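Given below, in the form of structure tokens, are the structures.
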Structure I
Amino acid sequence: MSGIKIITRNKRAGYDFFLEETFEAGMQLQGTEVKSLRAGKCVMNDAFCLIDNNNEVWVNQLNIAPYQFGTYDNHNENRKRKLLLNMKEIEHIKKSLATKGQTLIPTKIYFKGSLIKIEIALAKGKKLFDKREATKEKDVERKIRQGNFE
């Protein structure tokens, strides 16, 4: 397998959460979903992951737009999609989610060779003052790079 081509990123994830640990998973997709992803038609702003009673990980509210040239057999754009992880990873994630304040969010979808992968992260929510600190640090870094030392 060669090369990674990013399809989409969850840009708000790094701003709203402290990303602590990431996992790479496969996704169970239908044919028209793959074609839409190849065209880059995906939005993951509100997406989140859950683990059900059968120890299966599902991603919810991941919007993959219907395929433009699809017929009556086109997919439902907001359906739940099963993530493919091994049991060790699922057990580790379940133990971590038992910790107060942690959640599981998707951070990016990408092609790894010809396979579509999703990166999910264990995350802890940021408070408002944490978000302000992050923006201040980014502003300082930007000024240093530009040479503006006011």
Structure II
Amino acid sequence: MNVDKFAQTVPSAKKIGVAKLPGYTFVFNSTGEDESAKANVMKSFELDAMVWGVLIELDDEERSNFYDPMWSSVLKLEPALCFDMADNIYHAEIFVTQPHAISTHLLPYDWYHAKILKLSADAGLPEDYIAQIKIMPCKIDPDEKRRKRRYSNL
């Protein structure tokens, strides 16, 4: 959701705006290298399922800039329809965690949870949506040095 940071890798990246992705739910179930859960979106059969995020436009020539071999075996791009705040439809692509990298028994670390909340607020996502993320469980990172470093980066 941090377009400025994304633009460091993909210079053509431009924020179109906040968008909603119906038929999906936000979860912390992607297995991180640090053995904690990371953010993911998953298809949902619930009628009111909705994920909010940032819709970003980029030049096709730069698509390969954000393919990191480190995570390309974990994440994949999937086509999806999303809607901006005026309900204009966009054909987009979203990152989803591949099934082999999903874990239902891990929690995100507290600093990562805080990072997602900050990015959500900075992006201008709806307050009630951020409130839903805020009550999701997390755990204190046992690596105090990493925890302090990560919090200082917020």
Structure III
Amino acid sequence: MTTKAKPIIKDKFWIVERDGNRIGTISVDDERFMFSSKDGISFFDNKKQLERNLGQTIFERNENIEVSVEKVVHGYQTSTVPYNVVYDVKKGLPLFAKSAKSKSLYCAGYYIIRFEKGWVKSFCPKLITAERYKIKGPFKHELEMRQELSRVNK
């Protein structure tokens, strides 16, 4: 009885087959593996736990899976892997670039920004936007940002 994980999206999604028959799928987010089968959904913190639960090695030996890529700048979530991380003390903004060579800086976390037509929500806006318009934030969680947005829109 051979069980294998066939990659569909590199390092993100696999179809699990046992002796050529599909028995489930595996997907991975930034932190956890999710195994979905006819028996239900199970979550695992790493590849080793998942394989232990299935009872055998299912991933190819040469397949490297990077699961814990840190997308956080000074405790605030980012939309991508951050580069050139800095903290603007005067403005109180955690800043990052989206690539090593980029000259554009982005603000980590959730914000609300007041444009001409009113307040809008934003996740990781560009620094130039934060400088041009009135902002509130950063917020560590989307729920905090939504609460502040509803408060200012009253």
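Calculating distance in nm of label points 7 Å out along Cα→Cβ at positions 110 and 142 for structures I, II, III picks out I as the one with the greatest value. Here the criterion is relative contact order in percent (Cα under 8 Å, 6 or more apart), and among I, II, III the highest value is seen for I. One of I, II, III was used to calculate Rg/Rh (Cα atoms, Kirkwood Rh), giving 1.04; which? Corresponding structure: I.
Here, each number is a calculation from the coordinates, and none is a lab measurement. What you see is a predicted model; the values in this text were computed from it and never measured. Cβ atoms are built from the backbone, for glycine too; each structure is taken alone.
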